[in-house]
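Down below are the structures I want you to see.
Just so you know, all these numbers are worked out from the coordinates, no wet-lab data involved. Predicted model only: the values in this text are computed from it and were never measured. Cβ atoms are built from the backbone, for glycine too; each structure is taken alone.
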Structure I
Amino acid sequence: MANDYLRRRREGTPSPSGSGLPMTRAELAEAVNQYIWKTSHEERHLDVDTLARYERGISRWPNAVYRDGLRAVLGVETDADLGFHATRRGKTAIPDLSAWVAGWPALRDAGDLPNPGTGMDELHRAVLSHTSTKPNRTDTTDSSAAVRQHVATAFEGYQAGRYENAAHHASAALIAVGSETRAAHATDPRVIALAYQIAAIVLSKARHTELSQLAADRGVTAAEVAGDACLRLSLMRTAAFTKAATGNHAGALATIATATGDFEHQMGKTPLSASVYGTMLLTGALLAAGQGDQVRADDYLDEAQRAAQVTGTDRNDLWTAFGPSNVAIHRTNVSAAIGDMDTALATGGTLRVDHLPIERRVRLHLDVARASLAVGDREDALATLVRAEMTASSQVRHHHITRDVVTQLISSSQRSPGVELSRLAHLAGVPLTPA
């Protein structure tokens, strides 16, 4: 049943453009997002599709932040004035997301793709062609088994350092989401959010920055429809990272500061909440270090350490790989980012990380290689890169640190590159002749 209360209230509100026409859904969405930002400094992403679902009665109980914004912009006193009523699902606690995701069946035989590069191309096309997620929060049975399988396989591929494989399955997930949305409108918005999250993560690693931000923003929208606080924080972390990748470092750090501040009181509720909170802080530490703000980076690391004390051990809730070891790795990452290479080598070389996902281990190797080169140890830098490439060729191929180190090794060499350096240069797309 359509929500005529909301539609009539919107159509009875003049357009802010001064045209004399009724306010459009796009104008209402923008006004609500601006109101939320002005009153709480919280970034939200209400969009036209979500408003259309409200007006069609598909979603009867938006989250509290959106209800507050809609009441303020449309000038009403109560939720009922806009046709909003708490549904049974709206009053029910959302199931444990970590336990739910842990049961997703990943494909067991998902190895590297035979043709490197095809996975990224597939994902690029999938994001561009899938123009609207249309997440639908209903009480119908979720029919997204195929999507869940591809999402789980994509995350596992990413954590194994197989970026091309992860891109392939992320694109398959988005294609399946589009198919199921058209067929049954039954894809769980939490699944859609995670599909876009892994797409954004992989695209950002491959430096498709604008597209990664688009995917992250769509994931945040789906997470907000789902109404799961942990999931939303996880997607906000990805959105912050993609903002930084496009050069908007100030916006990224502002997003992290706001999101962690809002979520801090929930941090200790479950290992999952501590994991997503701590992972957001680690992202903030890296971004702050990249801006030369060592004080803020250290503060974030110390707070992440507190979250790691809540988890008690290294976990992988919602594919965060969070725990004491990941905090230690990020201390090395931060030291390398601010140029303290002696500390990076001293801490990174002694960490025991064999139990962590390959992606985390290889990222540590890349920072150690960068630090070794910075202190003049070319042989160790090259040897560390070779070890990393033997462990996760796809990850090393796409990571910017690889290109930076290989470029410096070639440009500073007084003789022709050897076999190993030439192979790494070909892998990373670095010319053997310095520009």
Structure II
Amino acid sequence: MELDKTTFLDLSIFNRDDEYSLFHKLDFTTTAGGREYLRTVFGSPLKDVESIRQRQRMLQYLQEHTEAWPPMISNGTVVVVENYLNAEIEPISNVQGPGLYLNAVITKTIYAPDYGFIRFSFEQILNLLKGFRLLTSAVNAAEAPPTLRLMLERAKTLIQHKEFNDIIRLHEEGRFNFIQILRYDKLIRSRHKKVLWELTELYTRLDAYHSMAVAIRKFGLQFPRFREENKPFISLKQLYHLILPQPVAYDIAMDPHRHFIFLTGANMAGKTTFIKAVGVAVYLAHLGMGVPAQEMELSFFHGIISNIDVKDNIFKGESYFYNEVQRIKNTIIKISDRKNWLVLIDEMFKGTNVEDAKNCSLAVINGLLQNHHCLYILSTHLYEIAEELRGEDQIIFKYFQSEVLDDNLKFTYELRDGIAKEKLGYLILKREKVIDLLAAMKE
């Protein structure tokens, strides 16, 4: 699946203010490397249904084995081991042969700072090795899905080196003293640096996938079902937006015959949230993750493209309307490849006058309706154009209800069939005392 930079930002996958991004919400990694790898995973939705199903199986398997996750490996563990491997210090001594004890004592004393660094590093090397031993013994690699099985089998092979087993045994027997630390420092840094590098890399990948499994469990996300067909299809029951603290759920269904949702409602009634919720659910489904819905069934989509937060560009002298047109143009070019796309458009042509916006919107909508390889959700404040589209049986008309009670706005955030009637701009001006402030200027 493909998303461009604008769509990632529109859906708040990666936000400029990271605290409010979907990535931040779902990030349960414990290492900096795991977080960076998770960011890579989030930036690369999967390319086919079989890859999605394999990842779903892997995340389900990890959910079933959360108790096997090694608590002794932390971000500090990985950082210390990596610093140790990067350290430009020669092995202090070979501490072999006659006079071994005296040689070790002299070395430890003369090179006290280096020895202290090595000793501290070995504490974390032990944590890394013991953590992988726990993980590979508690999780049956033979039964794991392919991607996870390969990582676990590789880790199990790497930690079987004799020196690693000796270090763990000596430590468990209480005999891993300064002599042994100096001895194994030389052996590991001369023979097994690449092995430890690979173990830290393996752990950051496992940390990222474990984070995804934790997020699915924590938020009660449900794995979607993918249909084996080429035509675009979505069915969602009790969909909600994951980032909202108290979300309202929606049911929607779209197919090649009813492939265009025409969405109306007052500002702040919930249109943009709904559009983003659908986009996020489809995006998460293509990561192989669970989705924030009771049930979801869908076809594979080749991409999502959005027109939500269009901006002008004063440095290039480009108006808001010009950039809206360019984004629509790029969208049309993109979806002309006869592949399945989800197209999300929020308040099209806000940058021109009402009559112009109406004509432009009708032209675009009528054109988009001819492409049945895509599903469209479009919101608009131009309720009038709905009258000219009522005869289109391809369009699903939905609106968000709002009520006026004693000059106060009430939003239910309920998605209903039909077209909104309320025009609440003047009421909002009045409620926010703008009319009173203007009247006071006359005095």
Value 3.0 of distance in nm of label points 7 Å out along Cα→Cβ at positions 80 and 192 was derived from the coordinates of, among I, II, structure I
With log10 I(q)/I(0) by the Debye sum over Cα atoms at q = 0.07, 0.08, 0.13 Å⁻¹ computed for every candidate in I, II, -0.50, -0.61, -1.10 is reproduced by structure II
Re relative contact order in percent (Cα under 8 Å, 6 or more apart): value 10 computed from one entry in I, II; matching entry is structure I
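For Rg/Rh (Cα atoms, Kirkwood Rh), for residues 128-255 alone, which of I, II scores largest?
Going through I, II one by one, Rg/Rh (Cα atoms, Kirkwood Rh), for residues 128-255 alone is largest in II.
Where does the value -15500 come from, among I, II, when helix-only ellipticity at 222 nm (-39500 (n - 2.57) for each DSSP H run of 4 or more, over all residues; to 500) is the thing being computed?
Value -15500 for helix-only ellipticity at 222 nm (-39500 (n - 2.57) for each DSSP H run of 4 or more, over all residues; to 500) corresponds to II out of I, II.
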FRET efficiency 1/(1 + (r/R0)^6) of positions 72 and 176 (r between Cβ atoms, R0 = 35 Å, to 0.05): greatest across I, II for structure II
With FRET efficiency 1/(1 + (r/R0)^6) of positions 64 and 152 (r between Cβ atoms, R0 = 25 Å, to 0.05) computed for every candidate in I, II, 0.20 is reproduced by structure I
